[in-house]
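Trainee: Scrolling down, you'll hit the structures one after another.
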Structure P
C-alpha cells in the first residue's frame, strides 16, 4: 500500500489540482469557440474537423514524449514546458486566418477541441497523484481531480459567452471578439506555469533519471486495454465539444452563449458523477462501474437527433452527460492500480496516447460525415463504437482486480 509522505497532500496535490482546473478552464472555453471561430473565418465543416484533428495530433505527440521520456526529463520540468507551448499555440491560433496556419497553431499549442482535458500534462499529473494517497483512497483522489477539471470545463463553457459580451458591451465585431476571447487560454496557461513552479521533488518518479523498465505482464495488460481504449476514443472523437457545438448551432440555431450555458450544465453533471462513481466503485468494483454506467449514456446520446426542439435535445444531452464521465476516474484509477508505481507514467501515457491518436483521426471523418450525409451522423457512429467498447471491456477485464478489490 502506498502511504503518502507528510506534506505531499497539502502542497503538491493542491498545486496539481489547481493547475488542472486552470487548464480545464481553457479547454472548456476553446472547445465551445473553436468550431464557431473557424466557421467565422469561412472554414467548412471538413476544415473545422481538420483543425481539431491537428490540435489533438499535437497533444498526441506531446503525450508520446511524456510517456517515453517524461520521468527522465522530470515531471515538474515537463509540466512547465507544456504550459509554455500551450500559451504560444493559443496566441498563434487567435491571430491566424488561413486553415493551414490555424492547423499549425493548433498542433503547436496542443489545442483541444474535445472540450475535455486529455493531454500530456494530465498524464504526468495523474502519474504523480497516487503517491499522495493510499490504494483505498486512490479512486477518490482521482475523482476529485476530475471534479476540479470538470468544474473548470463548466466555467470555461460559460467563458465562451465572452465574445457576445465583447460585441454588445464593447462594440466589437464578431470576428475580433472571437480572436480576443481566444487569447484568454494563453493567460490561463501562463497561470498554470506559475503554479507548477511550486512543485516539490515528491512529485518525481521513484527512481528519477533511470531508464524505463516495463514488465511483460504490464505490457500484456496495456496492449489489451489500450486497444479497447482506442475504440472508445475513436467513438469519442466523433463527439467533440467543438462538433457538438456546431451541431446545436446549425440544427437548432443556438448561439455561442446558449451553447456555453448548455456545456456548463454538462460539466457540472460530469463533476457530480465523478464523486458518485468513486462511491459506486467501492460497492461494485471499478470495471463494473465503468461498463454499467457507460452503456446507458450512449443509448441516451442516440435519442438527441430525434428531439423536436433544442430544449428537449438539451435535456437528453444533459442526462447523457450525467453518466458518460463516470468511467473516467474509475478507468484512470484502474490503470494506475494494475501496474507497478515506477510504471505509472508509462501506463498512463500509453493509454492516453492511444486515446489521443484515435481522437486525432475521428474529427476529420466526423466533419466529412456532417457535410456529406447529415449533422447527426457522428452521434450515431460515436455511440455505436462506445457500446461495442463497453461490451468487450467487461468480457476482457472483469476478472483482473485492483489491490483494494482482491481477497
Structure Q
C-alpha cells in the first residue's frame, strides 16, 4: 500500500488547496476552531446579503473548474475526476471545513438522472443543480419504513398523465431549504415490496405537499416531516420505469463512498480537545491529568481515527481499480458512527461538571461547549443512513459469508 501521492496527484492536491486558499469566502474560513457561517444550502436563500453573497461566490469559484460536481462526467458539467482525485478533493475540502455546494442534487439526484433519466429531464434539472438555482431534498424514510425502506406506503395512483400522491415521509433532511423533492412512492401495492415502487420528482411548492419542521433535542432544525394530500405530479417527472423505482433509487452514484471527511472530522475533534486542555483554562477544567486510563482512552480514539482513515483509503483504492465496494463501505460507516459517539463522550467526560454547560456563549463552557452539543447530536449517527444493526448484517452476510438469520 502506497500512501503517498503520485506527482500528478500531488499537483492536483496543490490546485485544490490553492483554490481554497484564494477563493473560499471569509464567512467559511475557520478561526479558532469555528467558522462564521453555516451550510451553503442555508446561506443561498439567506435574508442576510453577506451570507447570500458568500454562497454565490463560493459556488462560482467551484463551478469554474467543474468542482461543484467533481464526480459527474464532463458532458454533464462535472469535472470527470477519477475516484482518487475525488478522494483528494474531498480530503482537502474537509481539512479546510469548506462547505460543499449543491447538496443532494449533486451527490444523489444528479448521478441518478445521468444513469436513468431522459434527455429532457437531464436538460431541465442538471444545469439548475450546477448553478445553485435549485436545491433538492430526499423523500425516502417514512414513520414505518426506515431501515426497512422497501416497506414504504406513500401511495401514488396514476390518473392519466399524472400521479396523485398521498402519504407521509419523515426525516426529510433540508426540505425547508429545498426547492424540489425526489421521492420513492408505491405505485403497485399488490407487488412484492421491493417491486411496485417508483421514483418521482416534484416541486416542493406543489399544492398538497406540506413540510413541517422536526426540532431535534439540540434545538436544531435540520429534519422535517412531509405530508402528501392529493399531490399531483406529472408522469413525465418519473425517473426510470414505473414500478422499478427501487432499482433507480439504489443507484445514487456518488461514487466516492470512502467517507474520508469523517476521518478528518474525528481527527480534528480530538485535536481540538488536546489543544484546549493545554491552555490555562483547559488545564483548570480538565480531568485528563487525573487518570492514566482516561488518557489512554484518548490515545486509543486517536489511533482509531487513523484506522478509519485507512478504511477510507481501502474503499477508494478499490474504486480506483474499477471495483465496487460493498461491505467495505458498511465497515467504514459503522466504524465512523460509533467512533464519533465515543469521541463525544470523551470530550464531555474530560471536563466533569463543566461538561453540562450547553451554550457556546457561556463563559465557563469548555471548548465552546462543542463536545456537549456533539454528545447529543451524535446519537442518531448509529441510526441514520442505515443503522448499525443493518451494517453488521451486511458485513456478516456479504463480507463474512454467514447465512441470513
Structure R
C-alpha cells in the first residue's frame, strides 16, 4: 500500500481570483489543489468574470463560487473563519493596492481584512505596472506584514511585450502553499543536495552511466526548501524541472565535476545529502576521437572520486546523509557503509523491489543511524524525503556529541 500522505490534505483554501488575463489559469490551479487533497472555495471579483466564467470555477472546485458582498451579508466573516490559507491568483495591481491601503469595497477585499491567517499573492500585470514605484511600495507594504509573494515571472506578456509580470506557474504557486504549511526546522540552514547520475566518458560520444533519474534528490531539495533551508542542488543529467527557491543550481556530468561543485559550495554548510548516484569507476583514458568499431574492445578503469568518503574525513564535517542503492535486501552493506564512510545517516533501498528504485515516483527506504534503523513502507518520493529530513532534524537536535546546526554555524562565524 502506497503512503498517500499529502501536505495539503484536508486543508481549506480560499482562492481569490482578480481581473487579470491570468485568471484562465485558475481552473487548473483549483484542480491541482484538489488533487493535493485540499478543499477550495473561490471568490471572484466582478472584473475577473470578463476572463473566466463562475461556472467553470464552480465545476472545478465542486463548491459555490462567491462574488457579491451582499448575496450573503456574513460571507466576508464566515468564509475567512473556515479557511486555513488565503490565496490570490492572479493578484492584480488593483487588488494589491486595495489590500495595502485597507480598502474594503468588495467581497475579496473585505475577506482579506477579516482573515487572520497566512496569505499568498501571485502578482500578474504588465511590466510597466509592476515597475511603477507606487505599486512597488504597495507590494513592499504587504510583504512587510508577512504576506507571502510568489512570482511574477519574466517572459512574453499578454500584450505581446517581454518583461516581468507573468503570474507564477501553477506548480510554483502550489509549492509555495505547501511551504507555508511546512515546519521550518531547517530555517536558514545551508544544505547541499546531490541528485541524478554521473557520466564517465569513453570518447566524445560514448559514456558509462546508470539509471538514476534524480527524482529522489529533487524531492529532497524541494522538501528542504519548504522547511526553510538555503539549498544548493548539484545535479547530474536529469529531465526533472529545477525546484523553485534554490539558492544555487549546478549541473554536472562527471563524478569529478560533482565532487568539485560540492566542495566549492561546502563552506558554512550544515548538511550534505548525497542522493546522487555517482559512478564508482571511470575509464583510465578518455579517447579524444570516437573509438572505431573493430571487434572486441578492452577498457581499463580507475576508481572515481568517492565524494561521501572525502566529506566524512573532514575535521569539521557537515552532517552527512548517504544513500545505499542495493540489488537485494543487503542492509548489512548499508550499515557497513555508514561506518566506513563516517556518515551520520545512510538511506537504504533495494532498487529491484516493486515500486522502489529508478524511474518511479515511489520508494521503499530504511533510514539507518548508528544503533538505530527505521524501515518505512512504500511511499511517494516526496513523502520519503520528508521522512529523511525528519530523521536528520531529530538526529541533529539531540545531544550526542554534535551541536545543533545553528550553533555550528555561529561558531564558524566567530572563527
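Bear in mind these aren't lab numbers, they're just calculated from the coordinates by the rules spelled out. A quick note: this is a predicted structure, and the numbers were derived from the prediction, not measured. Cβ atoms are built from the backbone, for glycine too; each structure is taken alone.
Trainee: A value of 22.1 was computed for mean count of other Cβ atoms within 10 Å over residues 15-22; which of P, Q, R is the source structure?
Mentor: Considering all the candidates, the number was obtained from P.
Trainee: Additional query: Check the numbers for mean count of other Cβ atoms within 10 Å over residues 39-46 across P, Q, R and tell me which is largest.
Mentor: The maximum falls on structure R.
Trainee: Given a value of 139 for volume of the Cα convex hull per residue in Å³, for residues 239-358 alone, calculated from one of P, Q, R, which structure does it belong to?
Mentor: It was calculated from structure Q.
Trainee: helix-only ellipticity at 222 nm (-39500 (n - 2.57) for each DSSP H run of 4 or more, over all residues; to 500) was computed and gave -25500; which structure, P, Q, R, did it come from?
Mentor: Details: P: -25500; Q: -13000; R: -9500.
The value was obtained from structure P.
Trainee: Sticking with this structure for a sec: With mean count of other Cβ atoms within 10 Å over residues 71-78 as the yardstick, tell me which of P, Q, R scores highest.
Mentor: Result for mean count of other Cβ atoms within 10 Å over residues 71-78 over P, Q, R: largest is P.
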